[in-house]
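Values quoted throughout were computed directly from the atomic coordinates according to the rules given, and no laboratory measurement underlies them. If you're wondering where the values come from, they're calculated on a predicted model, not measured in any experiment. Cβ atoms are built from the backbone, for glycine too; each structure is taken alone.
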Structure P
């Protein structure tokens with residue numbers, strides 16, 4: 001921080017900071033307790049039974065949905081949006097963000113919960129994308145299937161089984177997906193936060209970045225840091241990629257996203 005930032009929080013000694021921190025901590029604890037109460041209500045939601053014999057397509061071909069439980073009683077899936085025919089850089093940046101933060105389900109598995117990623121893409125395209133991204137999660141195509149297996153994408157959904165019966169228990173989307181992305185929580189404890197337009201920040205704090213949009217020109221994007229160009233600058237133009245893709249071997253700027261618009 002420098003004196004050139006007008007409106008910054010007051011500068012105090014450590015004791016003054018601790019007093020303000022303790023006051024905020026009381027609010028944080030209340031927030032945690034309310035979250036616990038909401039989680040308790042979530043566990044009491046009614047369930048929807050569906051046919052677990054419906055087939056999804058994965059690396060080993062078509063398998064019944066029940067197989068995704070891998071013998072466990074609980075299952076969490078992320079439903080990844082898909083643009084048919086789009087190159088890797090043209091796939092959904094928000095879904096790439098989410099899937100990238102669950103690289104291994106070992107702790108879920110230890111608790112008796114399986115994890116998989118579902119998408120409506122054709123399996124040949126999905127297989128190429130997952131190989132490019134280096135994903136180790138189990139992916140399946142649910143193309144053409146109805147809810148609750150193949151309904152709207154961009155969400156986390158949980159299921160439970162009772163023998164050969166399966167039930168939908170919960171689903172969330174939008175900012176409800178954030179618990180699966182620890183980056184958001186980490187940014188929220190930094191002085192500048194996420195630097196998104198909707199945030200309530202002290203006057204003079206850095207503004208959200210402006211960047212090139214898919215149609216050219218300069219725009220302010222809420223989740224501006226989800227895509228970048230080869231130089232690491234926020235950019236939603238044709239030469240951009242979802243940020244994790246720049247860690248893939250040999251990636252280069254491209255001329256087209258291969259799709260219309262963007263999603264997040």
Structure Q
């Protein structure tokens with residue numbers, strides 16, 4: 001995991017290039033993601049260090065940081081932390097832990113991650129609540145549904161408007177048909193190469209998700225088939241990330 005590092009003035013300058021410019025309303029939520037692409041043989045150690053870090057945070061009653069963890073089937077560990085505004089980037093998220101536990105001991109824990117992964121990095125995505133379809137209210141971690149299917153639809157800048165229009169049409173059709181397949185839409189942001197929408201769906205299991213997909217396709221019918229055809233003409237690539245939310249590797253907000 002290493003750290004959610006402070007990126008300084010350059011980060012603050014470039015942050016203005018986000019598709020959604022500011023976290024100043026209730027229509028969006030920015031997330032800072034630290035991704036470790038862990039060596040399969042080192043996954044047990046990776047999770048052991050995660051738990052050691054979480055134990056230290058709990059022991060010292062650290063309340064100014066939180067994240068939830070998604071582990072994909074290809075051993076990618078995503079540590080996902082909500083951020084409110086650009087000022088959050090100018091803070092050391094583990095500063096309070098270093099003050100209470102000591103810099104030396106904090107560094108000792110983080111150094112254990114170094115041989116766990118080949119590559120790692122940080123980036124930001126933004127939840128677009130207006131394009132998301134969750135009739136009961138936006139919830140990124142619904143109880144009992146820890147499986148995740150995240151479909152990333154890449155598109156070129158000249159197709160950005162068309163992609164957004166299709167996202168609006170898909171939501172409108174799902175509302176019209178009262179679909180049981182709920183999802184959230186995220187926009188790519190700082191640190192991401194290219195432009196995409198990520199559609200995240202939660203389910204109890206891969207089998208549960210597949211049943212929902214089949215039912216949804218039948219429910220949307222010819223109107224849905226037409227939209228999917230337009231989608232195929234608009235996007236340049238598709239990436240699918242499947243995995244599970246890991247509560248045991250997460251550190252929820254503490255009061």
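Summary of computed values
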| item | result |
| --- | --- |
| Structure with the greatest value (metric relative contact order in percent (Cα under 8 Å, 6 or more apart), set P, Q) | Q |
| When Cα Rg over 2.2 N^0.38 Å, for residues 80-167 alone is computed for each of P, Q, the largest belongs to | Q |
| Comparison of P, Q by FRET efficiency 1/(1 + (r/R0)^6) of positions 144 and 224 (r between Cβ atoms, R0 = 41 Å, to 0.05) - largest value held by | Q |
| Origin of the value -7000, where helix-only ellipticity at 222 nm (-39500 (n - 2.57) for each DSSP H run of 4 or more, over all residues; to 500) was derived from one of P, Q | P |
| Value 135, calculated as volume of the Cα convex hull per residue in Å³, assigned to which of P, Q | Q |
